[in-house]
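The data blocks that follow each hold one structure.
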Structure I
Amino acid sequence: MYRNLAAELLTHERIVTTEAKAKEVRGMAEKVITLGKDGTVHARRQALAMLSNKKVIQKVFDELGPRYASRNGGYTRILKTKPRVGDGAPMAILELVK
């Protein structure tokens, strides 16, 4: 579930989920972006082992890695929103920093 959420975050650059899931996915997404900054074949294989979605990994290495080349971490942001209507779970927006 977390791998799918991380893949969706990297694809759409913004997702709405619960706060707990957002905090878990944040670390995985930041590690993959850090690997994308490296750009080596070894880093690509490590990223594929984490997410196993070739289109997402290609986007990370072609677009997101160069975008965050000068940034030392902190690629994501968590914004808290209203609780979910059905069960009152705390919701959050997880997005990539521009």
Structure II
Amino acid sequence: MNRIKLALTTATFVVLVINAGPYVAYGIGGKIKGGGESISIFGNNQLTRLDYGVGGGIGFELGMFCINTGYDLGLRNISDAKDCKINNQNAYLTVGVKF
């Protein structure tokens, strides 16, 4: 993703961070549990592992602390089943400390 940083104060203590761009994801695991059984969600006409889409977000860096929020929208139908369309959507909030 492309990232733009804008200092909001002259001391660059507070920085606005804007990011946007494409993403690619690969599912490494996932199961559905029910009735005492655990079934993999990949293969067998269920879900494909590969996904891609676009995302964007905005956040702040306050010295060594950061907080970000964003949204990703999957552009690929990840369903293997006919007559079924499933797209990933993800909203997130992160809080962190930079070392």
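No value in this document is a laboratory result; all are computed from the given coordinates. All of these numbers come straight from a predicted model, not from anything done at the bench. Cβ atoms are built from the backbone, for glycine too; each structure is taken alone.
Taking relative contact order in percent (Cα under 8 Å, 6 or more apart) for each of I, II, which is largest?
Checked I, II; max of relative contact order in percent (Cα under 8 Å, 6 or more apart) sits with I.
So distance in nm of label points 7 Å out along Cα→Cβ at positions 16 and 56, computed for just one structure, reads 2.1; which one of I, II is that?
The structure behind it is I.
Which structure, out of I, II, was P(r) over Cα pairs in 10 Å bins from 0, in percent calculated from, if the result is 17, 49, 25, 8, 1?
I
0 is what came out when helix-only ellipticity at 222 nm (-39500 (n - 2.57) for each DSSP H run of 4 or more, over all residues; to 500) was calculated for one structure; which of I, II is it?
II
If FRET efficiency 1/(1 + (r/R0)^6) of positions 24 and 64 (r between Cβ atoms, R0 = 25 Å, to 0.05) is computed to be 0.80, which of I, II is the source?
I
Match the computed value 2.5 of distance in nm of label points 7 Å out along Cα→Cβ at positions 8 and 88 to one of the structures I, II, and report its label.
Traced to structure I.
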